[in-house]
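So, here come the structures, one by one.
Please treat every number below as a calculation from the coordinates, not as lab data. Quantities reported herein were computed from a predicted structural model and do not represent experimental measurements. Cβ atoms are built from the backbone, for glycine too; each structure is taken alone.
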Structure 1
Amino acid sequence: MSTPVLATAAGREGWEAIVNDPTGAVIASDFDGTLSPLVEDPAMSRAADGALDALARLSQSVGQVAIVTGRPALVATELSGVTGHPGLGRLVVLGHYGLERWEGSTGVVTSDPVPPGVEVAREKLPGLLQEAGLPDAFVEDKGSSLAVHTRRLPDPSGALEALRTPLSELAAAVELRLEPGNLVLELRPPGIDKGVAMRRLIESTEARSVLYAGDDLGDLAAFRALIELRDAGLHAVLVAARSSGATELTESADIVVDDPAGVVTVLTALSDAIAVH
């Protein structure tokens, strides 16, 4: 399989660094919209064809393979199917934007404490949605955060804008952050995002190179962290899928693909390149 088109010199250097020194590399990816096609019901998400096989193959040669997601770690492992895949024993899943860590080798989840503001927000959300005239907005309770989805409503974009101010006020009142996504607004603990998660992962593995794939605004924090680390000497490849239409992400990427199938193609090409090196 040929090498994907890398739009930047830094991306090409990152690709070469991973191929030349795979044991010093971390391969990390978002789940929804990146390894899994976006679906209306989040509970129906499943890994795209070939995604787990590509990760498993990379896992045999690189230093660490990880899924970095806003979902709870155990939910992500169940939906993705990683626990049933024989080649993913070394995989880690960083759930809740890094607040949780699931180890494939043990099946154990460790977690940072959940701030009390999450419980207060959980109690207040139904009334807030009722007052906003949007009681049917879907609330995804992730345990350590609360995501309000408008995708199922008659006017998803209008509903999102109508909720932005009241949810911002609630977040401020309970000392949480309001993070936007693709037709979703999430109340999340401060100091927790995919950038922080990636910095921790790189530090713990002493990685010399990284490939990160994402598709949504929540992945911008990871991209920004890796760009900063790249300026400090880390080799990095940033892959963006167009699934969510996050132009800020695609404009910053070294490789842009249309969907999770494209991400699988990139991961497979990387494992091929490592194998023949």
Structure 2
Amino acid sequence: MVERVLKVPQGLVSPENSQRVLKLNGLSVIKSYTFTQKRKGTLFLEDHLLLFVQHGIYSISYGGEIYTVHQNEMVLLKKAISIQYQKTEAPGDPCLLEYKMFFLKDDLLREFFKMADIKAKNPQLTVPVSVRPVNERLIKYVESLEPYFNEPEKVDGNLIKIKLLELLYDLAATDENLMQQLMQLKQQVRGDIPKIVEENIQNPVSLEDLAYLSGRSLSSFKRDFQLIYNMSPYHWLRERRLDRAKELLMNTDISVTDICFMTGFENVAHFSRAFKERYGNSPISYKRKYKFI
């Protein structure tokens, strides 16, 4: 079975997920405390993510590189990328992994930079993955959140925003290089649209994600895309994904559900409707026609 890409934080704050969560108006802080033996998976980041490891080892694979985050280290990940992760225990700490995930929306970052009056210094290349040590001040900050996770229903929603702003102030005071990386996250350099859409065609990306990756506003992205392809990005992506799904249905024994997720669709019912509208048969009927079921 093909593993589904989990969109986060959306996929982690769902009721069926066992993570402990603090959230308000899209702002999310997530605590994970698990017993694990080399668990693996794939995440698609809807927001920028700052992940603190308190126990164990969290490994990330992105862009052909592997980044390992140990105890009392943190990793900054920009939004709109897919990463593969592996969770392992540290030597002498069998099967235990504890970490916290802070999801940082662009609006929150803009508000913070305005409040703190922080300016970008020398332009630098945005680093999609950045692993850093965590100092004593940040360790104490992370520990200060424990009472809130014990009774999240009693936490005033506005306090979550205050705590995230506190985190950003602590980072500004202790890690200037990381703060500059955060500033660069909201200043994406214009990129090549064909390259970006081809790289992400099988990821569960939204048009907003693609616009961000291309360094454009959504309206500019749609306009530039139309000029290149003579088609809206929504219809182009759907047609390309359906073409790929048709090839897989014809030539492999992969299940319809797995093909749905492999080709960037997030919902099997929506995939089936779109496929039938395009080809006149449901994916199951089409697959049966080629004798794979």
- Looking at structures 1, 2, which one was mean count of other Cβ atoms within 10 Å over residues 65-72 calculated from, given that it came out as 26.9? 1
- For distance in nm of label points 7 Å out along Cα→Cβ at positions 89 and 241, the calculated result is 3.9, so let me know which of 1, 2 that is. 2
- Message: To test your reading of the models, identify which of 1, 2 gives 44, 35, 28 for Cα extents along the principal axes in Å, for residues 73-160 alone when calculated.
- Response: 2
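Comparing distance in nm of label points 7 Å out along Cα→Cβ at positions 41 and 97 across 1, 2, which structure shows the greatest value?
On the way: 1: 2.8; 2: 0.9.
Largest value of distance in nm of label points 7 Å out along Cα→Cβ at positions 41 and 97: 1.
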- Message: If Rg and Dmax of the Cα atoms in Å, for residues 81-232 alone computes to 19.0, 59, which of 1, 2 did it come from?
- Response: 2
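Work out which structure the value 47, 26, 13 belongs to, where Cα extents along the principal axes in Å, for residues 145-208 alone was derived from one of 1, 2. Mind dumping the intermediate values first?
On the way: 1: 47, 26, 13; 2: 47, 30, 17.
Attributed to the structure labelled 1.
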- Task: Supply the structure label, taken from 1, 2, corresponding to relative contact order in percent (Cα under 8 Å, 6 or more apart) with the calculated value 16.
- Result: 2
- Item | Entry that produces -0.61 once log10 I(q)/I(0) by the Debye sum over Cα atoms at q = 0.13 Å⁻¹, for residues 9-152 alone is calculated, selected from 1, 2 | 2
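Can you spot which of 1, 2 the value 18.9 was calculated from, given it is Kirkwood radius over Cα pairs in Å? Please report the intermediate quantities before stating the final value.
Working: 1: 18.9; 2: 20.9.
That value comes from structure 1.
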